[in-house]
1. Have a look at 1, 2 and say which one yields 42, 24, 23 for semi-axes √(5λ) of the Cα gyration tensor in Å, as calculated.
2. Which of the displayed structures (1, 2) returns the greatest value of distance in nm of label points 7 Å out along Cα→Cβ at positions 179 and 331 on calculation?
3. One of 1, 2 was used to compute helix-only ellipticity at 222 nm (-39500 (n - 2.57) for each DSSP H run of 4 or more, over all residues; to 500), and the answer was -9500. Which one was it?
4. Between 1, 2, which one scores greatest on distance in nm of label points 7 Å out along Cα→Cβ at positions 43 and 67?
5. Please compute FRET efficiency 1/(1 + (r/R0)^6) of positions 27 and 379 (r between Cβ atoms, R0 = 35 Å, to 0.05) for structures 1, 2 and give me the label with the greatest value.
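Only the coordinates and a few stated rules stand behind these numbers; no lab work does. Note that the coordinates shown come from a computational prediction; the quantities given were computed from them, not determined experimentally. Cβ atoms are built from the backbone, for glycine too; each structure is taken alone.
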Structure 1
Amino acid sequence: MASPAPVLVWFRDDLRLSDHPALTAAAARGAPLICLYVLGEPGATAAGRPIGAAARWWLAQSLRALASSLAAQGTTLVLRRGRPADVIAGLIRDHGVAEVYWNEIATAPDARIAADVAAAVERHGGAWRCFRGNLLVRPSELRTKDGRGLRVFTPFWKRVLARGDIPTPLPAPKLIPGPVIASDDLAGWVLEPTQPDWAGGLRETWSVGEDAAQRRLHAFLAEDVVTYAEARDRPDRAVTSRLSPHLRFGEISPRQVWHAARFAASERVVVGRGVDKFLSELGWREFSRHLLFDHPDLATANLQASFDAFPWRDDEAALRAWQRGRTGYPIVDAGLRELWTTGIMHNRVRMVVASFLCKHLLIDWRRGEQWFWDTLVDADPASNPASWQWVAGSGADAAPYFRIFNPVLQGEKFDPDGAYVARWVPELAQLPPRFIHQPWTATPLELASAGVRLGATYPAPIVDHAAARARALDAYARTRA
């Protein structure tokens, strides 16, 4: 008896084996499997954008981890570069593929790519199936009466919760190895930096892949979630989940996170409040994805058209100082240095850092969004621009235009002992906590005893807070008028 024709599984932003609907359905066919990842041209894309440098580093590690998991079942991950429709059509011709399965990504650019693949499969006489992707609820299933997506988070999340429990995640299936197929060399894709190799801090900070994601989730739910609701805004404490890059690349699914968290809450009443808050943060990711579904230009166009007239300033020197963590405001500089070293930044600090760029410096939020896009390992095509627009005041459910974070007060409130600043701005580490967030208030003797020379070892503030706040409020008032 002839062996059945192989089934091809096209991996995208779902680099895992468990809770992978397309892989599970393909394995159930009882046919040999071809597991494929395609690097789009001119590089891996996310909602139509080439992904940034830090995310490319993560992608390389994640593909290695996925290849290792597949190899444990005798299956090879085939790597190809090019237009997915062309790559998949070639595999159908050369290896007699009968069916192609994949999970959807609910963005307009990704939907167009999938439609091209579907058309190519049909032209070559094959069949295809598309499955639910990395969302709790499809955007098409959550609309207003006039058919639009929701643009305020609280009613959005209430609607999600009112739908009842999320479907149970799928276990990793048993796979039948497919034919031996030529694959690109991952190193040849040059996803990782070489000269210079700036990724040392990333390697020291992260474990990448599906197994690492599961370990991180279970460690968080066993320990940190207890204090998450109260301490999640403290960058000096390690109480956040740090799951965002794993979710970004689909090493873990939202359904897996949801059910694990709900199970933890049912087992230990004490973690219930932390779990609810944690899941609402997962809801913000979902909300951002729904916004991107309705607004494919989320990273480039103001959701509120009135902001098209906002008087942003072109100040390249200030932008460079911000990027390098040399603004003279310690909490801002600590966040940007943490980002450069580790590819991540604490969420509370992200808000302070973003507010400083948009409101203290009046630099277009898109410049900051692009910097984060290139330097964050969790640079998400929806969450990144949606969060920047929220801070700038131009987005859906945006922060009030008059909310201008005082970086000194934010530092003193959320890093009261100065531990976070001392770690990432070591030139200030010897200052007493009462000065570490505003070193310019220390006396010359106190500065000298801490080894600090303002303007030399550490910059003086590049802008006065009170003056910058007044300038921003004036600009916002004129825009609203």
Structure 2
Amino acid sequence: MCRIEQSFLHRCVSDILNGLSEGLTHFSGPSKAAVLFSLGPKEPLMLCDPQNLLRGHELIFKAMFVDNEQWRYKYNLPYDKTQFAVIYPEKDLGLAGLLSYGGYSGSLFYQHWFTNHHPDLCSTGPTERWLEHAVWRFSHDLANDKDLYTGISGYFLREYATHAVRDHIVDEMNMLLGWDTLIRVYPVLDAILRISETREEGLWPEGQLLIVDPTMVDSLEFLVKFKDSARPQLANNKHVRKLLLSVEQSNRRLVSDGRSILGVCSIKLPPFSICADFKGRYGFLKVNKSRVCSFADGRFGSTTYNAKLVQLEELLLESDMEEADSFFLFKIATSLVHHAQGRKHGCTVVLDLNKKPTPISGQKLSPSLDLRRPYTLNLAKSLAKVDGALHIGADRHLHGFACLLDGRAFSGEDLARGARYNSALRFTAEHDNIIVVVVSSDRPVSVIYQGVDIRGTCDVNLHGTCTFPQVELQQWVDK
């Protein structure tokens, strides 16, 4: 096989890792990336994991790749850089907390890319398509050699969000409809983003927009159908935004064939459809009834906007509380958070794990309210709307509301966020055994502990100009 200059190889890997990590971070929240690859069937298996994403999985990698070398003999592929685009895919390895995708090709014998499996993904599909494109870019870059290398792969992957969503939708569409569908996905996605940013009389859009293949229009139950000569164009976002008023807060749907608005139909769905479900400041994109991604602020993302609070659950389980007590406290916090999200208002919940509740200025209650009782929990949900924080103790009682979280400024603040968020950072930085859950009306939920946003932590920041070391997998698993 052709020998590849090490400096060129390191640059290819590093550029892709940078772009992949940064792109997925914008799409899903802080995301790490790593790659495992071998240049040839007799070459060592190399690992590049600058953020220690794969730490904790050493025994699994040893069993899969070091002790068992069947991966070397799966395909008999001679080195042929002209076949860089012919990828024999390797699906997700099924490792806990990770998503992965790999493949074999003529220019790069074996490769497998990894990233975080975030707990609040609408769907893993777009992320998997992202990793799939990283496989293709790496194979393509090595086929070009250093003289033709442009370094553009990292930039492609950094800005790949819309393409990843489109690629996933096309895959689903091809499986259900075949290759002859008339829906052009890119214009549809562009229209959805522009409609989502268009306000009518100061209000964000609500309601559902259904995009169907023209061959399936007759299967719909139309309540209103526009004449051919008077159909608004989907690209006219202001007109479509006005028409959404006719379907908001109902089971009706505005219908498009991907080019124009056909009318209003009932809840019945055709065999295949793309649905944009506008919910005000954000919304969800669905294929049939399955969510693909969310959208807000003119871009696509992966969040469900329905906090699963995995980080909070882990913190409570690691605390000194009894397991039953931590379970009830988690259920109380989850109920309060989901209620605030459903009502689209922000709130702050302070979980005080100290045996004696920490003094916090605010409206103190005497006696405190037992939140294990349904009617007092419902009262707490209403009190959460009052400006200030709810103060909940380890005894699962509400000790105060409208509480003010004070603290001194420190370097870990995020000036791009509001007072509620930064007050929580300051307060937890100065008080032990305090967890603060911040619900913003237009952002995912933040779990803050010891002055750190747990959801936003990332051990290593990647920089676009750096190259990362690569080690043999055998050495890595032996450390």
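1. Working: 1: 42, 24, 23; 2: 41, 35, 18.
Only one of 1, 2 returns 42, 24, 23 for semi-axes √(5λ) of the Cα gyration tensor in Å, namely 1.
2. Values: 1: 6.1; 2: 5.4.
When distance in nm of label points 7 Å out along Cα→Cβ at positions 179 and 331 is calculated for 1, 2, structure 1 comes out on top.
3. Values: 1: -13500; 2: -9500.
Source structure: 2.
4. Result for distance in nm of label points 7 Å out along Cα→Cβ at positions 43 and 67 over 1, 2: largest is 2.
5. Numbers: 1: 0.65; 2: 0.35.
With respect to FRET efficiency 1/(1 + (r/R0)^6) of positions 27 and 379 (r between Cβ atoms, R0 = 35 Å, to 0.05), the highest-scoring structure among 1, 2 is 1.
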